[in-house]
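Please treat every number below as a calculation from the coordinates, not as lab data. None of the values given here were measured: they were computed from a predicted structure. Cβ atoms are built from the backbone, for glycine too; each structure is taken alone.
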Structure P
Amino acid sequence: MEQRVLAIEARDKVGKGVSRRLRSSGLVPAVVYGKGIEPVAVSIDKKELAAAIAGEGGINHLITLKGGGDLDGKIVIVADLTRDALKGQPIHVDLHKINLEEKVKVKVPVSLKGSAIGVKEGGLLDFHMHVLEIECLPAQIPEHIDVDITNLKIGGSLHVSDVQIPAGFKVIDEQTATIVNILGKAVEAEAAAQEAE
């Protein structure tokens with residue numbers, strides 16, 4: 001996983017009014033927490049945050065903090081990112097301080113590979129799980145997890161248990177959960193009829 005640098009500034013004041021003022025000046029209120037430290041309120045430049053989580057892998061990038069007193073040089077990942085429902089702009093972020101020697105739980109995007117036989121035969125691709133939750137060492141966090149759908153026929157499906165996961169990784173999601181399946185024309189027509197009713 002790619003490593004990024006993010007400048008932060010510790011802040012004493014908290015609350016809705018303070019957060020509003022920070023956002024109006026182009027900053028995002030944030031909290032840094034983790035094992036062995038007290039939660040610390042900080043502010044981050046909105047553009048710098050966007051750069052730190054840009055590209056494939058997004059919020060799973062390892063981020064080295066710059067500034068913030070005792071937090072300087074600490075490595076974090078984004079534990080939670082709240083966005084404005086209308087504009088999509090980040091309005092708050094939780095940063096989790098990590099130890100590179102300890103495993104973390106993260107959600108990783110699923111990337112479908114190939115073109116399913118069932119789709120070529122007129123079936124409909126039904127993509128259920130766009131992310132998988134895994135546990136691994138921070139430096140091993142993948143940008144995405146590839147799932148090959150080439151051999152999926154109409155009526156076929158792939159479950160979490162079908163995904164090839166490298167050694168050292170653990171999938172947290174239920175093994176029987178469906179990632180993707182191919183719906184047949186009959187199923188599609190039946191669903192449309194039910195909607196019409």
Structure Q
Amino acid sequence: MSLFSTLALAMGAAWVSGINLYASVATLGLLGRFANFQLPGELTALTNWWVIGVALALYLIEFVADKVPYIDSVWDVVHTFVRIPAGAVLAAAAFGDFDKGVQVVAFLLGGGLAFSSHGTKPATRAMINTSPEPVTNVVASTSEDVVAVGSILLAAFYPALLIVLVVVGLMISIFVLPKIVKYFRGVFGKLRGKTRTV
């Protein structure tokens with residue numbers, strides 16, 4: 001695998017981990033196992049049946065939990081401590097055949113990419129949860145699943161498109177996060193005002 005393809009796969013796996021780690025791991029494992037796709041570095045470990053099975057089982061649990069308002073937010077908070085480190089590890093593992101210094105850089109960048117996508121996801125979903133109807137939540141969750149699996153497929157077969165997608169995702173995160181913070185400050189301000197009047 002070329003350096004560019006390895007970079008795209010590492011970036012894609014790390015970025016997608018912040019959105020849906022288990023879909024990312026399962027898709028990579030299935031590609032390596034059934035599509036004869038050569039995973040770079042130490043990512044070949046993902047083709048192990050146990051890894052694929054556990055990733056698919058956890059994906060199914062997340063698939064259900066992610067569709068239920070407020071449960072999805074709790075799930076996202078807990079997974080802050082899973083998705084970001086896992087994204088860093090996946091990026092470093094992709095460069096397993098490279099020098100240790102390159103792996104450390106990949107680890108740091110992978111963690112940053114996972115943080116950017118994960119930071120945007122729960123904040124956006126928490127904002128969606130303020131809507132009383134459940135349809136928006138299901139649509140958002142399903143869209144995230146499609147983006148997760150689609151991004152890994154892009155990384156494998158169209159790496160240049162995946163890099164463009166990750167850059168666009170980073171730009172969206174940079175643009176959206178301040179607006180979400182402002183929104184929640186307004187909500188908390190209103191709540192404080194109500195509690196003072198009670």
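The table below lists the values:
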| read-out | value |
| --- | --- |
| Highest-scoring label, criterion being relative contact order in percent (Cα under 8 Å, 6 or more apart), among P, Q | Q |
| Test item: mean projected area of the Cα convex hull in nm² calculated as 11.8, pick one of P, Q | Q |
| Read-out mean count of other Cβ atoms within 10 Å over residues 23-30, computed value 25.4, structure in P, Q | Q |
| Among P, Q, which structure scores highest (criterion: distance in nm of label points 7 Å out along Cα→Cβ at positions 15 and 71) | Q |
| For -4500 (helix-only ellipticity at 222 nm (-39500 (n - 2.57) for each DSSP H run of 4 or more, over all residues; to 500), calculated) the corresponding structure among P, Q | P |
| Among P, Q, which structure scores highest (criterion: distance in nm of label points 7 Å out along Cα→Cβ at positions 55 and 127) | Q |
| At a computed 1.6 (distance in nm of label points 7 Å out along Cα→Cβ at positions 39 and 103), which of P, Q | Q |
| Read-out mean projected area of the Cα convex hull in nm², for residues 31-94 alone, computed value 4.5, structure in P, Q | P |
